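Engineer: Down below are the structures I want you to see.
Every read-out reported here was derived from the displayed coordinates using simple, explicitly stated rules and does not represent laboratory data. Here the structure is a predicted model, which means the values were calculated and not measured. Cβ atoms are built from the backbone, for glycine too; each structure is taken alone.
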Structure I
Amino acid sequence: MTPLHDLATAAGIEIAWRDVNGNDQTVSDNSLRAVLAAIGFPAETDDDIRASLATLEQESAHTALPLITAEMNHPITLPGRPGPYKLTLESGVTHTGTATEHGALIALPPISEPGYHRLEIGNAQTTLAVAPPRAYTLDDAAQGAKMFGLAVQLYSLRRHGDGGIGDFAALEDFVRHASAHGADAVAISPVHAQFSNDVTRFGPYAPSNRAALNVLHVAEHTDITEEPFVNWPVSAAAKLKNLRAAFENFHDHAGLDAFRRAAGPGLENHAIFEALQASLLPGNPGAADFRTWPQAYQNPDNPAVVRFVQENAREISFHAWLQFRADAALAAAQKTARDTGQKIGLIADLAVGTDHAGSHSWSRQDEVLRGLEIGAPPDLINREGQSWGITAFSPRGLRNSGFSAFIDMLRHALRHAGGVRIDHVMGLARLWVIPQGLPSAAGAYLRLPVDDLMRLVVLESQRHRAVILGEDLGTLPHGFSDKLNRAGIAGLRVMWFERDEKHFTPPSTWTKTAVAMTTTHDLPTVAGWWQGADIAWREKLAMSGDGEDIRAQDRAALWGAFQKSGATTMPQPPDADGAAATYAACAHLGRAASTLALLPIEDALSLPEQPNLPGTTDEHPNWRRRLPGDAAAIFSREDVTARLAILKKARSL
C-alpha cells in the first residue's frame, strides 16, 4: 500500500473492485487523486497526502458529532472520553450513568426505546438515533395475506383538463379504481421537485430536490390538445401560467403560513431557489445552473440572499404555495387509498440522486458530492460504464451534519405514502463516483456509512409504519443482501431475471420477503418482450443486446414456465400475440411466493412500449408515454378487468 492508497482507503474509496466478469480491477492513481480532491482531501503531493491523512484522523476522533446511530438493546459505542452522562429519551424519561472505556471508544448500556434521544456527556451533546432491529415489513402490512398492487408512471395518467400531464387528482381516481379491483398498493414514479423555470428538464430520476414535490402534478384545469406523449415544455408552461393566476385569487394565508412553519427551512430554501432562478434566467440561459449565478447568490446564507428574500416575498410565497397545493393533493390520494381498504396505499419512489444544478445542491452544499457524478462501472451492456449526470450525498457531509438532509428526504418521501422504493438501494453502501470531465471507466467506488443509513431507514419506516422496497437489481456489494434481509427491506424479484441460462424459475420459489414484478420501467413490457419490440428499438438505435434467435428460445422457455406454474394450459401463442402472453404472465406473477406482487399498468393494458429505454435520451420517448384513457376508461376495459381478476385469484391460491 502506498501513502496515496492509505489515504484513499481511509477516506472510503475502494482502490480495487471486481468487474462483471469476476476480474479484479485497480483504480488508477490519477482517478484516486481526482476523487480525493473532490471530497476535500488533496493528494497531489506527499505533503498534501500527509495533511489529508491528519485531517481524516482528526475527524475520526471527533467527539462532538451531531448524531450517532445505534440499535435497540445493543451496547452503544461512540467517540469520547469516559465519564458521567445524561440521556434524555424522546419519551421524556431521563437516565444517568457513567460511560466506560471501550478500546479507543467509550461504551454506554443498551437502550430499549427506539427514537431520537439526547445524550449529554462532558461538554458535548449529541443525538442518539436508536433503531429497532427491523423496518415495518410487507408481512406486517399484509397480516398473513398475499397482496397485489399496480405500478404506474404518474405523468402517464389522464384526466380531462389535466394540461397534458398526469396529476395528483388523476392519481386519486386511479387509486380508487385500483382498490375496487382488490389492489393493496399503488407504486408511483418519483414525484420529486423539478425546475419550474426550466421546463425542458423532466427526467424523474434527475430532480432538483428530493425533499420537495413536482408542482406540475398539481391539478389545475388546463386545456391542451390530447396527445399520446407528454409535451413537457408546452404543458408545463401552460399549467404554471394557470397556477400563477390561481395564486392571485388565493386567500387561505393562515393555512399556507402554518404549512410553511411546519415544513421548515427545507421548503423555504427550495422556494427561494425557484424565485432566485426566475429572476436571473430572463436573457441569461446560463442561470439555469446556480453555479453560474453572481457569487453573492450562490450560497443561501449570503446577506444578498437575505435581502432578496425581503424584497421578493410574494414570489417566494407563490413557490411555497405550489408545494402547499402539491402536498395536500398527494395527501388526499394516500387518504383515499387507505379509506378504500388498501393495506399499503401509495409506494413512493426515491431517486438515487439529484441534479448538480438543483435546489438541493444549492441549499445543502456541504452535504452533497461536488465535482463528482454518480453512475456505474463498465459491464456487459455498457462497456464504457455509465455516468448518470447527477450527484448524491457526501458521506463526510452526512456525518458532519448529523444526517439531517438524509432524514429530511426520508420523512418527505414517507409523509404521504405507505411505503417507499429506494432506487439503486446499493447506494446506501457505496456509489460509483466519476470526477467530472473524466470517462465513466475512470471512476471508483466510494463507501457510504451503510450501517448509519440503514438504521435511519429502519427507524423512519417504523415511525411511519411504511414498508421499504430496495431496487437491488445488479451487482450488490458483498454481504449487502444479508443486510437488507436483516433490516426488513424488501428486494425486487423481476420475472425476466428469475432464471438460469435455460429455464425461468418457478414463482413458488421466489423470495417471500421480496416484491414480485413482471417488469420495471427500464425493461420491456410483457407484450413488448413477446413481440420483440425491444429488439426492434435496439436494432434501430444500433444498441447491443439479444437478437431474435435467442428471443425465440426464451419465449419457449418462458411459456414452458407458465405451463409448469399452472398459469396456463394453452399451447404457446404466436410471437405477435402479446395479449395472450400478458394474461399468462398475470397468473404466473400471482403465484409468486412473494408477499407483494406489483403489476405495471402497462402489462395490465398489454402495451408493447416501455416507459424508459436506458442509454437513450431523445432517441426514445422516455418519460413521455401517456396511457390510452383515464382511470374509468382503463378499469372498465374487459381485458384489464380480466387480467386483474386472474392476478387476484392467483394471489389467493
Structure II
Amino acid sequence: MAAPVRFTDQEVKEFQEHFSAFDENGDGTISSEELITVLRNLGEPHDVATVRRLIEEVDTNGNGIIEFPEFLAVIASMRSGTQGSVANFARIYEKAKEMIQVKGHSGLHSYSEEEMHAFAEHMNYVLGHDAELEYLLPIDPNSIELAEKIADGVLLAKFINCCVHDTIDERALNKRKGDRDISLFKINENLNMVISAAKSIGVQVINIGSNELQHGAEYPHIVLGLIWQLVKINLLNAINLKNNPLLIRLLKDGETLEDLMKLPPDQLLLRWINFHLENAGSSRRVRNFGPDLQDSEAYTILLNQITHGGTDMSAMRTEDRDVRARKVIDDASSIGVPSIVQPRDISSGNTKLNLAFCASIFNTNPGLEPLNEQEQLELAGLMDDDVEGSREERAFRMWINTLGVPNLYINSLFDDLQDGLVLLRVIDAIEPGIVDWRFRVEQRPNNKFKKLTNNNYAVDLGKQMGFSLVGIGGVDIHDGNKKLILAFVWQLMRYHTIKFLSQLSMDGAQVTEPQILEWANKTVAGAGKGTSMRSFKDGSLSSGLFLLDLLGAVEPRIMNWELVTPGESDEDKLLNAKYAISVARKLNCTIFLLAEDIVEVKPKMMLTFIAAIMTVALQGVRLE
C-alpha cells in the first residue's frame, strides 16, 4: 500500500494560491461558473456537461462544488501516480498552473464577463436615482466600466450603505464639487473607508487595498470578488425571520422557530423555492442554484405559483434552454423583478447569478400568506432579543471573518462554533502552534461526544492563554449559551488586539489596557486638545468629542471640524459617533462597533475602537 502523500506548509500555501486562481470570488470553493471561466481562458471545451463531469471527479462530498481539501486530493493523486478518476481535472490543473505562472509575471487577470454585466445592471438599478452619481451612472454593462467607475470610492460607499443602512456616514465621504475631480489624498481616504466599512459588515477583503480599487480595470477579478459579496449582502439581507416574518410559512413539521432562524439566507431561499414547487403539486425540488435551475422548469413553476397563474407555463413548450430562460426573465420583469441576468446565466447554471436572480424574485414577490394575530404574537416574543448581545455577536463574528483563516466564514457565532473546530482554528490563528491538531482535535466531529471533546480542549487552551473562564465548559459552547460564548470570544478578540499592539510597541513588551488609556490621553494632550478619558467606561466618551480629538491628533488632515457637534444632545452625540467611526475607517482602522455603542459607552467596544486607532498610529500609516 502506497504511503500517504504529505505536503509542507510552504507547499500548501502555494497550492492555496493556485486554488485562489480558480476561486475568483474568494468564498473558499470552486463553482461551476468559476471553472467555466478557467476553461474558457485555457481554450478548453466548457459546455455544461464537461464542467459537471470535472466537478464530479473531484467532489467527494457531493455538494456540487470543489473545496480546498478536494483540490489537495487531486494534487496528492498526481504525486502518488494514481490519478485514477481525477485524471481529467488533474490535466486542467496542470495547464491552469502554467497560465497562473504566466499571469504572475504579466499582471494579466481573467474575469467573468457575465458577472461584470450583471453587477453593473444591479448597480444601475439600485443607485440610478442618486443625483450625486450622475457622473458615474449609468454603467455600461457590456464593458469593464464597473471596474473603472469605483476608482474614487463614492459608488462603493453608497452601495455599502444600500447593503447595510448607515454603515458609512456620508458626511465623511469626499465627493466631487462641480466638475472638479477628487484629489488623490481624498480618494485614498474614501477607499480606506470603503474597505474598512466592508470588513465591518462581513465582507472578506484579504489582498484588497486602495491601489487595487483605484486601478480596478487592472484587477477586474478582485473588483468582482468584492462587489459580489456586497451584492449578495444587498439581496439576502431581508431573507430572515426578523426582516421578513412571512418566512414562518416555511416551517416544517417538528421544527421550531429557533430552528428556522438558524438557517442562512441561501438555505431559506432554496426552501422557499421548494415550498412553492410543492404547493404547485410538482415533484421537482431544487438543491442548489446551479444545475437544478438550468432547464428553467423550477423558475417557470415558481413564477406561475407566486403570481397565482399570472404567468404561464409556455416556456416549457420548447427544448431550447436559452429560449426558456428568456421567457422566465421576461415573466419576472413583468412583475417588477430587476433584469440583471441574461438567459445564458440561467442555462449555464451560473451559481452566483442564479442566487442573485432568485433573491430578486423573493424580495419583490415572496408569494407567502400574511400572518394571523396569533402567529404575529408568537414571532414577536421570539424576536425580543437582547440588543447588546446581538451587537456583540455581530462584532465578534465580523472579527473572526476578517482574520484571514483559509476557508473559514461564519454566519452565526452561536451556531457555527458548536463543533469546536471553528473555535480551535481561531485560537490557532491568533496564537500559532498552540493547538495540537494531531493528538487532541477531533477532525470529524460527527457526534456530540467529539464536539464536546473539541470544545473542552478549546476551553483548556483559553485558560492556558490566561483567560478568565470560570464556570465555562465545552458543553456551554456546544449548547449555544450566548452569554458564556460572548465572554469567551471577547477574551479571544482582546487577546488578539493586545498581542498585535505588543508586536508594534518599541520594546515588544505586553501592552496593557492602562497603557492604551495612557497613550490615548497623551496623544490628545500633545495635540493641544482639552478632552481626556478616565477609563473605557467614562461617561464623557458618549459625546464622541474625545474620540474625534484622538483621530485628529493621529492625522490632522483627515478631520472636518465643521461637522463636529457640541455633543450635548442625544442627536448630536449620535452624529459625532457616526462621524468618528467613518473617520477611523478613513485611517484604515479595522473596527466593528456601532454608533450606539459609543453613545452608550460600551467598555468592550470602546477598548477595541481606541486600540484600532492606536494600531494605525504605531504603524505610522499615512494616506499618501
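Engineer: Determine which structure produced the value 46 for percent of Cα pairs over 28 Å apart, for residues 248-519 alone, calculated from the coordinates; the candidates are I, II. Present the calculation step by step, with values, prior to reporting the outcome.
Structural biologist: Numbers: I: 46; II: 53.
Of the structures listed, the value fits I.
Engineer: Of the structures I, II, report the one carrying the highest value of distance in nm of label points 7 Å out along Cα→Cβ at positions 88 and 608. Intermediate results must be reported in sequence, preceding the final value.
Structural biologist: Numbers: I: 6.6; II: 4.7.
Going through I, II one by one, distance in nm of label points 7 Å out along Cα→Cβ at positions 88 and 608 peaks for structure I.
Engineer: In terms of distance in nm of label points 7 Å out along Cα→Cβ at positions 56 and 464, which of structures I, II is highest? Show your work: numbers first, answer last.
Structural biologist: Working: I: 3.4; II: 4.6.
Largest one: structure II.
Engineer: Thinking of I, II, which structure, once helix-only ellipticity at 222 nm (-39500 (n - 2.57) for each DSSP H run of 4 or more, over all residues; to 500) is computed, gives back -17500? List each step's numbers first, then the result.
Structural biologist: Working: I: -11500; II: -17500.
Matching structure: II.
Engineer: For distance in nm of label points 7 Å out along Cα→Cβ at positions 176 and 456, find whichever of I, II sits highest and give me its label. Please list the in-between numbers first.
Structural biologist: Details: I: 3.8; II: 6.4.
Largest calculated value belongs to II.
Engineer: With relative contact order in percent (Cα under 8 Å, 6 or more apart) computed per structure, which member of I, II shows the largest figure? Could the numbers behind the result be given before it?
Structural biologist: Details: I: 16; II: 12.
Comparing I, II, the top value of relative contact order in percent (Cα under 8 Å, 6 or more apart) belongs to I.
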